[in-house]
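Any read-out appearing in this document is the output of simple, stated calculations on the displayed coordinates, not a laboratory observation. All of these numbers come straight from a predicted model, not from anything done at the bench. Cβ atoms are built from the backbone, for glycine too; each structure is taken alone.
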Structure P
Amino acid sequence: MRNANNTVAPTGLYPYQERDLHLLFEQLTNASGGARILYQLPTGGGKTRIFSEIAKWYIQQSRHKVMVLTHRVELCSQTATTLKKLDIKTKVINSAVKQLPKKQEHDCYVAMVETLRNRLKQGLLNPKSIGLVIIDEAHHNAFQKLLNKFPDAIVVGVTATPLSSNADLPMNKTYQQLIIGESIASLVKQGYLAKPVTWRYDVELNSLKTGIYGDFTISTSDELYSSKAMLDLLLHAYESHSKNKKTLIFNNGIFTSRAVCKMFEDAGYPVKHLDNRHAPAEREAILKWFKKTKGAILTSVSILTTGFDEPTVQTVILNRATTSLTLYHQMIGRGSRSLPKKKTFAIIDLGNNIDRFGAWQAPMDWQLIFDRPEAYIESLQYHTAQETKTVSISSELRSKFPNTLQLSFDVQEAHQRAVDAGQKSSIVIRDAIRQHALMCIENGESIAHALELADELDQEIQWRVKQYGKCLGKVTKNYTDWLIADYKSRLKTLVQKLMQRSLNSTKSKRKAA
């Protein structure tokens, strides 16, 4: 993260880190037991170093012990390493720790939530000996379960995105105040983070469904992103903007990630797949390969968003859509580390995420999000609903047209364009039929198969005609029924015509060859 143009204090801290620590120390000096403070700093800004400095200062000032809570095993060991570098007597409380001998005095403990909960039940640790609790990745809600075990301790949460992962447990109900650190734009400008170069592709997402936690489901994401059309788009985007660069690809499902891996293997690129089912030794070997291999591609699922730091990443590809602001920032943050020979990095967005959240480096009113999270979530849900306002395309239908990117057709928008251009409204139906015909041609292996695919579009056709009727105003059911029948007839005629033309063209090329 160090840049030749930036000054570093004798402590090894950057100026913005020292400013934030001064403010945090001031707040902690005046804080009483039970006070809860949330600190926000972008991914790559050095949150672990800052809260380690807080731990060191607190131990020196109060002579009380500190507990650092994390949510991943990897973060436990990384955090302990940073604390020990500051000469803090640190002990990781993991599943192997069955007792804490009194002769082994420690000033700071690092633990995961479930492990610590079990050890507290066993009486391994006296919670009254803890004066300060530090929570890494504080937007996770698992930590809530343990805070009442330390009612008299001061709590400091740290996060890049002060928005709870559970809308029913907003962060302003847990923390009394928010301290906002340096912005992404400022860190980029000063050279602490690399400058993003962004490439966005408009992807139709209306086959995606949201699950009980509000994000897009793995099953519908797999259906979309493992389709031939999306795999082709991914390869095109990579070869256009990231060829032979060290690339990290984020997917929503293991099925998709494996399909992505095979596609790049078949294309001759160095690539590996990684997910949370890999054994620790296997994962370590893959990450070592990724670090050492020039132009390596690592395609992953739900494992490298936290606890992973590889500054040499040159491109981050979001091969998924998400409704999580935190996940959006975490994924992009994996490529934002700055190096002497790395001043920029590429973001390739294949999930309309930048449209949903805004540019990664754009200003964010974190205080407003902290104060009124429900308003932010509501606006995000509205935006997501707008993305799928045409018609919800089933994953079953999507699977039958894997070679087509754009399955939907916005009838109302097409009608408005026709009116504005002074054209007849019937042009809308003509264009809708053409688009359906092309879908059948792109995915049909023969005329018979293409006509079978046309039959699969029955519900889609009915929906389009009904939308068209709404645009016209009052239309009779007889007219609507006639229009549906006419649409189907014209579609099959056009499919046969275009498919025959396509087959004839293929035959001619073979003869010429």
Structure Q
Amino acid sequence: MAFALGAGHLASGFTSPNASPYLAVGNTAIDFTPEPVKQFAIRQFGESDKLVLLGGMGLVILLLAVIAGLLSRRTATPGLVIIGAFGVIGVIAALFRRDLAVPDALPAAVALVSGLGVFGWLHRLASRPATAHRPDGNTVTAGDAGSGETGGDDTATAATSSTASRRTFVLAAAGVTVVAGGAAAGGRLLTNRSGVDAARTEVGRIVPANPPVPRGADFASQGTPSFITPNKDFYRVDTALSVPRIRLDDWRLRIHGMVDKELTLGFDDLITRRVEQRTVTMTCVSNQVGGDYVSTATFTGVPIRDLLDEVGVRSGAEQVFSTSVDGYTAGTPLDVLREADRGALLAYGMNGEALPAEHGFPVRMVTPGLYGYLSATKWLADMELTTFDKQTYWEERGWAERAPIKTQSRIDRPQPFQKFPAGKFTVAGVAWAQPTGIERVEVRVDGGPWQQADLATEVNEQTWRMWRAEIEFPPGGHDIECRATDKSGYTQQARRVPPVPDGATGWHSIFCTAT
């Protein structure tokens, strides 16, 4: 089984990384996983959900391989059937992946054939009776020696031969394991041969540094996040088990559909257009009340509005249906993208450097004020102007067609169940309401009166805003709640609403103890 997966991974290095049987099956499993299970995985494992899935798949495969081996001690049929079934599943998964073409089923076929071949060879090697030559020219098997049909010397000779046969099998199995590991490593090297790191360095030279952050834009010394989220800490939620690694020279973006003039851009074409920098807070629709799937960065890119004006939008178009190189799709309302002050970008820079590979290099969408699942396609490859009749990846799974970011606030200090000295203590956190902006944040303890918090300096209405409040805490346990009001006058409601279908809302609350 290990040899089959290694061979398939090696073959995928010559076609597409996602054609690796392990990843093709994993990505298909994600597509067919019921939505409540996906939300449970995101809630429980956060950004490690993909590692958990891959690890779980590995354990299942290992368990089935062990069972197949035990069932195959007398005959090879059970093992051949199980390996064959795995291979067929891999081929089917590759054929039905939207991001793979028919030739990309080849790695799964290679895995199937090589797995069956190696298993058959090892099984024959393990089942071959041990034989030894007697001085008279005859042979004796371990079975004959044990049955009393030969003498004691023959028994010892056959036993020695049996030990040598087992040693041969163990060495062969170890060799197969080493080759399997080497094949998997070779596939990884081939996948990484695209030179993405060098390309990012090249793009990084044209990305301007971040503008200075105004003084007082955060209360990081009192427990809030820093105003700008470092790239390594920026939240990541997507459906890609393997991060696409795209050669800069190979990247193309096609803009078509309900347009007057279809347009295809390479990266060099894109960067000749007008470039803007936008500091934006992005939020994931899966973010629970009080969750940390919210981050802020300064993005550099080309305004989407300019490109839409360039191609000409036909009457009746309602959304930009965007597609990633891995087949993911999203639908962004056209009226939002065409707003003059919205500032939606095709971004290639993030916080003064090229986009990290895991955040969409070379180009992604960034649309302030909308949850990322319908507005922030990574590894962008296609933009089709169409109507809302065409459904996207998440719409097919019950999420909303439109999803403006909801006004939210979060307590970062103290942490849940934290103990601190009784008396005055600074409670701090963050609030966001893109693109409207935060007007005020209020805090209360144990259901008492609301106290207005101090707000950090506002950078723009498309970013989060930090808050703090100094509160007197008597000894004992306390419940702390917060709520935000945006500049439209809307104040968060107390009732908790889960993320599906268009984002969570409700007051964040924590329990802590003053000692």
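List of remarks:
- Taking distance in nm of label points 7 Å out along Cα→Cβ at positions 29 and 173 as the criterion, the top structure among P, Q is P, with the largest value.
- Comparison of P, Q by Rg/Rh (Cα atoms, Kirkwood Rh) - largest value held by: Q
- Origin of the derived value 0.65 (FRET efficiency 1/(1 + (r/R0)^6) of positions 205 and 493 (r between Cβ atoms, R0 = 35 Å, to 0.05); candidates P, Q): P
- At a computed -14500 (helix-only ellipticity at 222 nm (-39500 (n - 2.57) for each DSSP H run of 4 or more, over all residues; to 500)), which of P, Q: P
- If mean count of other Cβ atoms within 10 Å over residues 53-60 is computed and equals 19.8, the structure in P, Q: P
- Comparing mean count of other Cβ atoms within 10 Å over residues 69-76 across structures P, Q, the highest figure comes from P.
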